[in-house]
Structure I
Amino acid sequence: MARVALLYFASLRDAAGCEREEVETAAADLAALYAEVAARHGLRWPRERLRVAMDGSFAAWSDPPREGSEVVFIPPVSGG
């Protein structure tokens, strides 16, 4: 088990109903962690459309969550 902080931005923040939460997870990798929180909050973005970062750097979906880490799921953004 790892305790991590999750940050949500833009449409993910709206869907999750929070900007940040602390969770305990047994997920083997960041993809499984996203699946857990997507199921809990009803997040509809497919993982393939998102980026993930851990502790301030982009990460691979196959990276394991680390105890005390800050994980960010980043949806696509539109700009002008």
Structure II
Amino acid sequence: MRVDKFLNAVNITKRRAVSEDMCKSGVVSVNGVVAKPAKELKVGDKITISYLKGDKNYEVLDFPATKNTPKSDQAKYVKEL
């Protein structure tokens, strides 16, 4: 699954366009490498998002089968480190 779609599907970003812009501006890294929006993720990948107040780190646990998941199901797909 693409990194921009994943961030939107697991409710880390509100819209896919936002996650795509974040990738294009270089604030999203996958396994320590700045990621383009079309970067394919695998289970176990580490995602780092650099916000102004600090970095947030996530680990990919699984991929959602649907386009959007409830916020309560977020822990099934991603773990905040």
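Readers should treat all values here as calculations from the given coordinates under stated rules, not as data from a laboratory. Nothing here was measured: the structure is a model prediction, and the numbers come from that model. Cβ atoms are built from the backbone, for glycine too; each structure is taken alone.
With relative contact order in percent (Cα under 8 Å, 6 or more apart) coming out at 41, pick the structure among I, II it was computed from. Here the read-out was taken from I.
As an exercise: FRET efficiency 1/(1 + (r/R0)^6) of positions 1 and 57 (r between Cβ atoms, R0 = 25 Å, to 0.05), calculated from one structure in I, II, equals 0.60. Which structure is it?
Numbers: I: 0.60; II: 0.85.
It traces back to I.
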